[in-house]
Structure 1
Amino acid sequence: MRLPAPDLTTPSAPRTGIVSVHATADGAVDVWRRDPVTGEGRVQRTRQRGWIYTRNVDDLLHLGSRLTVSSGPASAEAAYHAQDLAPDSQVDPRAYRYLLSGPSPRQLEGEIQRGAVTARGLKVRPALGDLSGYLRLGYAEQYLIATGQTYHQGLTFDQPVRLQFDLETTALSPDEGRLFLIAVRDNRGLETLLEARRPAQEGEIIEAFLALVQERDPDVIENHFIHGFDLPFLAARARRHGIPFQLGRSGDGVPWTVDDGSRVPMWVCPGREILDTLDAVRRLNLPSSGLKAAARHFGVAPEDRVYLEGAEIVSTYRDHPKLVRQYARQDVQEVDDLARIVLAPSFALARLTPRPYHRLTRAGPAKGVLEPMLIRAYVEAGRPFPAPERGHLEPHRGGHVQLHAEGVLRHVVKADVASMYPSIIRAEGIGPRQDELGVFHRIVSDLTTQRLTHKRAARDATLSGAQRREHHAMQDAMKLVVNAAYGYLGAGRLARLGDRDAADRVTARGRALLQQVTGALEARRVQLIESDTDGVYFSMGGDVGEARERQLISEVSAGLPDGITLEFDGRAQAMLSHQVKNYVLLRYDGTLDLSGASFESSRSERYGTAFLRTALRALLQGDVPGVQAAFEDTTNRLTARDVTNADVSSRVRIGKARSDYAQTRGQRKEAHLEAVWQAGLDFRVGDRIDLYVRAGAGLSVLTDLDGRDYDAGHYRAALVQNYATRLRKALDPADWEQLFSGRGAGLFDRPVAEMRVQWRPVEDAAR
């Protein structure tokens, strides 16, 4: 293993074009590259020694003369070697002083496990992960660090071959249904459908799909929910037909699953990176993470988009196959377009951190991205990895959040302390006290500087659209890392270089800065609405124009310390401030932005969401009669059954398998599980089921989407309890009661036309 001087934010020996790395326990490594100029793909087959950081060599003393210990790298003849990275200095005994290496990862790990039985007095051979005193990375990560490389150097997002596929099936379970259509697309011009109108043809299209993958030879395979549905379904049906599921590029080519603690296991394929756009979308906290909703949100849904409910697809294919074919083609088109938006930051991150691309959509930016960069720097510098901080009795105090006003305020501006915590870390040189190389601070500082360069380039009109998108993705990736730095400091034992005291210093400085900003704004006679580390919302009181709003923010920014900048971050006609982090903005272009669980939830019913959006728009325009009209229209439509069962249904996630519920059902029935049980359906943890309240039957599974046998009284009451209540703070209490109680106007009640939206200050509201 080479140990050059560290280069912290780029690979120390950059080699272009890595698109996939497959490293095995026996030391074999296959590296696939895509030439940035010619587009040609090639594979390099090599080997690596296994390596692990350790605090001491006690578990390997049984090796005797087969273990060499020295201050230099392993010699060519050494089977097992421990490099003492601090031969002339005293280090904390909890520091990872030695860099162990062996003929292969498997052999090195096996000898550690074998020796630990004797050295630690154990009765059984332990798993390596159960042994304290070791710092071990995955085999691909070991290769990338040892060779000073990362993915995607010299490549733009579309230079690797990207393939999307989507399945249409007769049921959600491979035990109950089959494949009848596979839509396939790639970024080299392929667009095709594979169809099996008869059950006997299913095996043929599976074989045709696998052959097509080998022919097109993609570097990346993408779909929405590919880990949770497409690959497990396809693999199960291939097994049913006795077809080898050879999707990959090396070995037997068969993909496998890795349980990484996420909702569903991750599928890994030798030589091809499998990316799930659902993983990336879920990080964005959108109202819905479904493909169609995400495509609409990002504006990539085709104008002639076909929308079909899942239960309708099979019957529609039987009667109108062209419609389903168009639907399937548009599915993979949307995945392609969505991937360019939501996967681009992960693609860029893979240039920065020594981790495979496919791991980054799920990796936490602190432990999963920043920490491997820290480890790489210490390995390359040939220094012991520092000891973790000793535990604190008191928890780390988080940032300051305060609600200053609630209700509807007009002429709203948002000011943002640009990357507040990273800016504090950078400006004041804060980092973990045990970080002797200063790696942490240098990474944050370097990436912050580089990010500003990419951010400016992303706005440069002289560059092509593709170039601007690449710069935007890179600045997004760098933002993820630098913004994770503060959380990493305060993560305690979850972070190997965490430092609670350093995190507290950043927090305290952040609070002081925020108070300086809010004080300066109040001195300029604006009304504060909400303040936290994400920014400050305030009302100008009147329409003074964007130029004056920007000028005011510049004035406040000029009084801040060097390295700290207050930026203009948007404006709105009006804002409904409901709770901390729960608000609605009506932009000047008419866009309605909803934020927080009070206004956005995947469990909200469509009829309620439609009412709420209409009512909120009217409310923010000061149109209280419009709010009343939206409420009365919705209640009338419920009573007249003009809305469908699907409109009032709610999608719930199942938290117990049917077999587990059967064991507890006698003692305690759970309403949503009981509804699925009574429907006679099998269910597993993670399944999502649409439920609604049926008249005379209670909570039931949705089967007839266009039916109208819902309990109208229940949903009228829910409209008030679950949706209209979110408007309370914008209205006088008596006005709210009059609008939504259902009793009608009294003799002394205020006419609706005279009602006005309101706001009030919130004192001492620190959360």
Structure 2
Amino acid sequence: MRSGRSNVPLLVVIALLVTMLYPALFLDHRLAPEASLKSEPPWRVQWGPYPNPSPVAVEAATGLGPRLASITRDGLRVAVWNPWIGGGRPGWLSSPAEGGAPLPLVAGLLARHGWAWTALLALEVALAFASAWWVLSLLGTGAWPAAVGATAYALSGPVVGCWLGWQGSALALGPLALVPALAPPNRARHRAAAWIAVLLLLVASGAPAMPFIALAFAVMILSRPLLERPARWGAPVVAVVVVMTIAIPTLWLERNGGEPGAPTPALAPVQPAPGLKALVVAPPLPGGAQVQPAFESSAYLGVATVLLALVGVVRLPRRVRGLWLGAFAVSATLTMLPGALLARAGIHQRPLGALALAAAVLAAFGAQLLHDKVPSPVRRQAVGFAVWVLVVAALAPPAARRLPFAPEEDAGLPSPIPVGSQTARFVGVLGMLPPDIGATLGLADVRAAAFPREPRYASLLGAGRGGELPVSRALDPRTARLSARWLLEPLPLRVVSGELFAHVEPVELQAQHERSLDGLRRFRTAVPAWACRVGLPAPAAPAALWLEDPGRQSQLAPDGALAAESDAWRWFAVPPGWPPGPATLAMSPRPSEGGAQIAAWDASGLRLAREERGVRVWEWDLARPLAFVATGVEPENGDAPAQGTAVVVPNERLGALRPLVSGSGGRVEVLASDPARVEVEVEPAQAALLVIQVKHRPALWRAVVNGKRAATERVDYVWTGVPVPAGASRVILRARLPLGVWLPACAGLVALIALARPRRER
């Protein structure tokens, strides 16, 4: 019997993993929510018609997916700063939502490439079952009844609904909060170590774990009077102090990772209350014609679990009956109350996980009652197994339908542009690459789904809800000044070229009447700033066109970017870097001389770099490199935005920074560009202001010039400026936690190890 008890949980967890991971184990599939994005541009052009994706898969692919991919690709380097999302933001150390929850972190760091999602699912299923089984064993249930309750919890809607989100860690590890409350170690320091370990895991998992912690303290209060034996409360108090010490880096990054002085973002609204029907009726297949809201899907407990829970009320021992009935009643009440009422009471998280755990405990005792009614030990095992199969049959199909498995060859997404350094950022329009998904491909996006504590950056970007950027805003030069070098437009749409053509204004050229030795006709013109192409009327357009200024001549190549907009014009590309101002257009003579020559300049600064694989890739001439020397400073309240490598600075810093700029600039070379470190070599002729397009976070990013600490300045509203002396200098900009932040956290970890260390026997 004892061996059976020890073997049952192992056999059951293996069976659950085989059931949930069957496609990965036997069909060479992988859990790949990203494959659902093949119905989105640009991939739908490559794959053709693609089934409607599951909303759950799309949410995972654009939510946790990019963070998981960044951790898998860059590991510890993105702990403090993640350069791939929203122009750069604090990395996974800052919050569970950025990928810092324990289980996504373990899966991202340890899983092989392409298997992070599958590893995460295996961890969540196994640990949700194991933690619930441990609690039920401590409550005195038998092996099979404990397996029934643990399975009911591991496959319940609240747990399954978070499998593909960062909240999954909290639901999988949440029951562990009850272990030190139900079975505290004998030694005080070991009790403290147990509480520290559990609270640390749950605090790192985020807000969804808080109901479990509250339930654990309720168990302690109701099992032992609060004022009786107060020494019992010493361990939890010590644990809270140590855990808060270890969590200082996360709290510090949460406060200092945003723009200085930015207001604290408002808490997310409480999710809508599910109906009672959602507790017992299985949700329909995601993506079907009648898709149940995601929150109601996550409230599913199953008919079998509810019936067993009703039976378990009779079987519960008197000493714990009130506790678990109360836990179920309170959790159910908070789950069903209107969100406005909960928000008014200061509750912003519905305790669905605690509700599922309470129902699982009641169901386990219901299975225990059926188990005990059978006199024969062999029949008891058979009854326990049959009840477990009944629970699995009720809960496994709805859970499995949420898993977006895909064949290995279809699991990944090809990048629409060459993957390079994060210094070349992009922006997508018209649904092209949903915000954040670029991080999955190793591409740096200036957009993000949300910008908490970044009001300046969000205002400059002008993104709508969910981070999408309208075409008019994407073509605004301010987007290029936010370091967007690439503009991605999905095919077959050609909206960008239409917008460019609509803003082109024809001008009349002035003919030069002097005869030229080469026989070309020449016209005086003025090249506007950021001119990228010039057009001539098609009927009279020459076969070749030259652009000249004193000492320079360039034959212009044909440019087809705007060819589809009108047959009345023929376009030629202006060489990049051509200076604005007076110039000459030279062309072969027409059969009929005389008449005015009309031309049209496109000064958008956007060039069509390539058109392939379902995407048109436009490149900004206005985009500046990752690091450059400022050639001018202007006040932030100026009427017109700064041009070129001139920058705007706060009004109060204008006088101090004006002596650091000159029109000559200087040589700048980026030696290294890592997620949390940029190294630059600069050589200006005089003292200068080096601008690095890293968000200005003076408490987090530290500048070192020639080995000495240097102050940083906020330039262009959001970027970092570093004053440098004349001559060659080496500048290192590094994201680092202050000594006063990580030293107490290390001390807390040392305290945990010391408390958990077993005492040597003398």
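Assign the value 1.07, calculated as Cα Rg over 2.2 N^0.38 Å, to the correct structure from 1, 2. The value was obtained from structure 1.
When FRET efficiency 1/(1 + (r/R0)^6) of positions 215 and 695 (r between Cβ atoms, R0 = 35 Å, to 0.05) is computed for each of 1, 2, the one that comes out at 0.05 is 1.
Given that Rg and Dmax of the Cα atoms in Å, for residues 367-454 alone, derived from a single structure, equals 25.3, 72, which label among 1, 2 identifies that structure?
Numbers: 1: 18.1, 59; 2: 25.3, 72.
Source structure: 2.
Relative contact order in percent (Cα under 8 Å, 6 or more apart) computed as 14: which structure among 1, 2? Computed on structure 2. When FRET efficiency 1/(1 + (r/R0)^6) of positions 335 and 687 (r between Cβ atoms, R0 = 25 Å, to 0.05) is computed across structures 1, 2, the figure 0.65 traces back to 1. If you rank structures 1, 2 by FRET efficiency 1/(1 + (r/R0)^6) of positions 319 and 375 (r between Cβ atoms, R0 = 35 Å, to 0.05), which sits at the top with the largest value? Structure 2 gives the largest value of FRET efficiency 1/(1 + (r/R0)^6) of positions 319 and 375 (r between Cβ atoms, R0 = 35 Å, to 0.05) among 1, 2. Could you figure out which one of 1, 2 the value 5.1 for distance in nm of label points 7 Å out along Cα→Cβ at positions 223 and 511 was computed from? The structure behind it is 1.
Throughout, read-outs are computed from the coordinates displayed, never taken from laboratory work. Nothing here was measured: the structure is a model prediction, and the numbers come from that model. Cβ atoms are built from the backbone, for glycine too; each structure is taken alone.
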